[in-house]
1. For FRET efficiency 1/(1 + (r/R0)^6) of positions 147 and 323 (r between Cβ atoms, R0 = 25 Å, to 0.05), the calculated result is 0.25, so let me know which of P, Q that is.
2. One of P, Q was used to compute FRET efficiency 1/(1 + (r/R0)^6) of positions 387 and 547 (r between Cβ atoms, R0 = 25 Å, to 0.05), and the result was 0.55. Which label is that?
3. Relative contact order in percent (Cα under 8 Å, 6 or more apart) computed as 18: which structure among P, Q?
4. Computing mean count of other Cβ atoms within 10 Å over residues 251-258 for each of P, Q, which one ends up highest?
5. From which structure (P, Q) was distance in nm of label points 7 Å out along Cα→Cβ at positions 99 and 483 calculated, if the value obtained is 2.9?
6. Can you spot which of P, Q the value -13500 was calculated from, given it is helix-only ellipticity at 222 nm (-39500 (n - 2.57) for each DSSP H run of 4 or more, over all residues; to 500)?
7. Which structure, out of P, Q, was mean count of other Cβ atoms within 10 Å over residues 467-474 derived from, given a value of 13.8?
8. Starting from the value 12.4: which structure in P, Q was mean count of other Cβ atoms within 10 Å over residues 347-354 calculated from?
Structure P
Amino acid sequence: MLRSLLVSVLALLPLVVGGCSGSAPATEPAPEDSAPPVVARYADTTITLADFESAYRSANSRPSPSADSLEAYRDFLEQYLNYRLKVRAARDAGLDTLTSVRREIRSYRHQLARPRLMREHVYEPLARTLYERRQQEVDVSHILLRVEPDAPPADTLAAYREMQRIADSLRRGVPFGDLAYRNSDAPPAQRRGERGYRGRLGYVRAGQMVEPFEDRMYSVPPDSASGIFRTRFGYHLLKVHDRRPAQPPVQLSHIMLRPNRDSATAHRLLDSLRTVLRRGRAEFSELAETHSEDRRTAAKGGSLGTLESLRGLPPSFRDAVGALDSVGAVSPVVKTRYGYHLIELTDREELPSFEEAYDDLKEQVTGQPRAERRRTQFARRVRAEAGVRVDTARLLRRAPVSSLDTLARPLLSVVDEPPAPGVPVASLGDSTYTLVQVARHVTQTDGGTEMTAGAVLQDFLDEKALRYAEARLARRDAEFAAQMKEYRHGLLAFQFMQDSIWTPARRDTSGLRATYEEQREAYRFPERIRSLVLRAPADSVLAPYASSSGSSPPASRLEAARGDSLVTVDTMMVSDRSAEVYRRVQTVSDGTLLGPLRAEGRPVLLYRDTRLPPRPKTFEEARSSVVRDHQDRYEDRVLQRLRRRYDAETHPDRLRRAFDPS
């Protein structure tokens, strides 16, 4: 919350009018040489036209400042110089050394750099591999011998030897489907008509199978079998039958007759409908609404929506869709376990580009073991580059564990101890870490107490390696460096405003009084209507208080409403600046009750109490406006001092070069 407020303020800082047009602008001609024109200078710093145009584009989100008037450009020059002076003054005052400022910069860098590093080194490589593989679909069969991940070694060895026997049979020429039917532990292998019968999965794409299976599926040549490999399900053999270009997402519609019909009758009816369609005598959607017995889709003209993959469809349905070669084509009659169908290819979409598909691809790989492995690999590369040392003997002497292979839970006993200075147990680059820091990592890691002490230590060092990479990202990424510089300058300007302008001005009691007296006429209440607003969760709750039946006057009904726990009663001063629904009380007489009406999505009653004529505000009533005005005046004086202190000057005539570069 604090950071979002700070960032929004920082974004506005270059645009805040300092109220000080500065020293009289110098107008001498720019030097006649090849150097960029200098449009402002202060102390030992110059602001060139190129620097300024970049700042202008950033602040105004326009491709070129020449899209605006020269006057707007000159005004921004004064504002931008004021901003730069605040940053310089903040540095000279040592605000960049404050612990709070450094902590905020580190936090922002982590927030900005971590996603950038994860995309570059983890998610984008995985997503690109997934994207490239998805350009093809693979027709594959497999045999599974199930082995639990934590199975005893004897069971694991027995399963492996059994799979070796199956692989030997395959090499001797036994058909893969026969071996799958007789040996596979995958349930569909023995179920005729199901996907996976005799091991045949059909065409599948990347992202639909676990990673080891997918790796073999895309590396084994067509009409070839893989070697034995293991996944979390057990041991596998797979055979690749074919590869083909991936089919793009399709939109399908169908007309379905239920399977309890006579087959010949169903075929005759659907064949007749197909003839009608081929002769152009009706639209598919019209016939689906009239004849389809799939009530879920019939009301939508038979639409099945967009299918990213045909994998979940019954085989006969899937084959029929694959044979439709053009949008608007209609299949012959197709039989599935659900009934009899006519299928229309309503639309065929284009395959997305990598950038278009990236977010979906990233979501698919996030949380998968392959993503965690790449994250670990990246962290270990950083550790190797930075240099890691672990003093295991010292760690075990100071830790309440007997070895790194024991559970880390006992480390919790040292979490609250103050870090012992000068007693590091590990280092990365030029940073050292104590046992207490490692122990605290247990509490910050999901499942940390169930990990071994050695695993916690490695995870701790991996995280520190990622932080190390974040801290050095600006050295190789110019765009990131510019973002961090902009944030750092904005934070310093914000801190300077807070310390040197906003807080002193707010505490300047005599100055606030002087501002109030000098501008007393500006602090006035307009004509207002004092009103009561009744709010409730439903019209029915307000109905008894809105009713005009009976002799109960509005005032007594309002008193009764105050005791209703479902009704809130608030006083509102309605003026010309109020929302339109509340301004209705301006046109009725005192004592009138209006409503129920709708305000901010809720039912309300409005009661007009009395008219309040315009009048001056007291100092306390005007205080928030007075503080803002006094802060503006205070800022003017501070900026005048800064311009004198840093000998600041502007050269607005040189801004014409942005409009006429020749």
Structure Q
Amino acid sequence: MSTAASDSPIWTPSPARAGNSRMAAFMAQAASETGHALDDYATLHRWSVEEPERFWPLVWRFCGIRASRPWDAVLEKADAMPGARWFPGARLNFAENLLRYAGSGRAPEAGAGPEEPALIFRGENGERAELRFAEVAAQTAALADWLRALGVGPGDRVAALMPNRPETVIAMLAAASVGAVFSSASPDFGVNGVIDRFGQIEPAALIAADGYHYAGKRIDVRRKIADVAGRLGSLRAVLLVPWLFPDDPPALPVATQAWPGVLAAHAGAAPRFEQLPFDHPLYILYSSGTTGRPKCIVHGAGGTLLQHLKELVLHTDLRPGERLFYFTTCGWMMWNWLASGLAAGATLVLFDGSPFHPGPEVLWDLAEQEQVAVFGASAKYLSALEKAGARPGATHDLGGLRALLSTGSPLLPGSFDYVYRDIAPDLQLSSISGGTDIVSCFALGNPMLPVYRGELQCRGLGLAVEVYDDAGRPVVGERGELVCTRPFPCMPVGFWNDPDGRRYRAAYFERFPGVWTHGDFAELTAHGGLIIHGRSDAVLNPGGVRIGTAELYRVVEELDTVVEAVAVGQDWQGDQRILLFVVLRAGAVLDEALTQTIRTGLRERLTPRHVPALVLQVPEIPRTRSGKIVELAVREVIHGRPVSNREALANPQALDAFAALAPAAAD
């Protein structure tokens, strides 16, 4: 059963907007250089996949990537998956590319330069700070000089336990400058959650803020920093960012310096950028860790840079001088994606705090006041915004907003309606999907294409994305496994402490040998778009019929009474049945009438197979710290099995309600 939402687009770019896009300019350049008739996006995408050795160098040149040494070849071992090598021989530095607009003289493109703002910070507490490109470059050079004085160099790890502040971006740039590997986590992680991550990678330096603001509260993390520092035996030093308690720093068990003092002591240091191989490790990101210790996923500098610029410049149409905002913590890969906007000459707008404090207008105040052109948030944020009755288009001047990005979970069709009705009628709404595994996206927006309700606009250029049925055959209009059939530059370098690559291969290449299996249950549409039906490991299977959880959420969460829902499969009498748990508006009760409304809606709009055996009310739903629903943890609790790593959850107490309901669900 196909669930493509509509045959008519909900939004179409004007001919002028599409024709003036960077994607259109790239298409014209590709046609000119290759002699191919690249008349539409489908043709361009097909060429980008079939001729990677021409496509990726063109992206490199079009986006102006800087390298001190050219590549010897574009691609070696092109048939190896994994094992292919991109741009061997090339030498570059990630930070140098992100700071290219900070140099003296004329900027590469109008709209950005040394004196233009690079970072704008807005705190929940009303704080605002602005740093120019030249200031960011100077602070990066000073901090890199400090790292070198510690003996930190290529391959060493630098960890950050930080809120989403300018210092975090500068710490990443400094680490990349010296060739160190950067890894970050948000300060709301518990001590065990931090150690589960940083303890595996043995950082040489830890950069941490003494606290943060959230929902009107000042959160003190000084004791947490001390506990973490005491358990990381690899640390040579801690660099403390004094935000909430500048006059009362914690006593730490390792050498400690304060951010202002380090910058002052190393002021005037000359910028130095280590020139490193294309696949030199840049970032370590972590899987959610809800079924065991998180996997430490290592991403290379060149692949990350090339892929992010392709996504930002071509798919998002980002221009120098534009304001780019994404609501994210430093523990979500969207923070890494956002940071790369500097390489496109954009001004990054950073926010730290609750997106609903003191009310749902807070991020839209920011968007209006900072003239945000590209606004990003999670799908759950947009759903919650609608449930809160917010109408930003009516209450704010959003004339500068031209694109809205959403990820983290599938964007429900009703949220498409909400965006165009209550936020802005003329913008590129891009539901995007990829993940920590590739620190980027498989499916994205496109400034030249229409938006169809409930669909991601297109597959990313250069990515051979298909949907496979159970037999490994590509299908369109049918649900199956999202795969990528050819190598791509932003594949992980590997997993940390996985010298033979066994865990890496097991994670992505066992289901269909030689093919990347991403773990999403998806569907390619006739429009060339994509629908994500949920995670493959959370797929429901009553009577042998595979059902994506997002299908149920699309229907149930359209009800005004339902704030959100989670569905899991329960082993039952030799088969599986569906249990649906709902969070309701304050004061609402799950009575027989509402239960019947939910069941009828699912039966009529989907199929009888989608109707849950039980509908149960819970106060909240467990989530990862990046806001994703954790269906697997709920499934384990319902079956009376332990959840091995509750520290990975933002709200582990939410599981208690499911545990209390487990006996009733078993009757």
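Since every read-out is calculated from the coordinates, none of them should be taken as a lab result. These numbers come from a predicted model, not from an experiment. Cβ atoms are built from the backbone, for glycine too; each structure is taken alone.
1. On the way: P: 0.05; Q: 0.25.
Answer for the origin of the read-out: Q.
2. Q
3. Details: P: 18; Q: 13.
Matching structure: P.
4. On the way: P: 22.2; Q: 14.8.
Comparing P, Q by mean count of other Cβ atoms within 10 Å over residues 251-258, the maximum is at P.
5. Numbers: P: 2.9; Q: 4.4.
Of the options listed, only P reproduces it.
6. On the way: P: -13500; Q: -8500.
Source structure: P.
7. Details: P: 18.0; Q: 13.8.
The structure behind it is Q.
8. Details: P: 12.4; Q: 23.5.
Corresponding structure: P.
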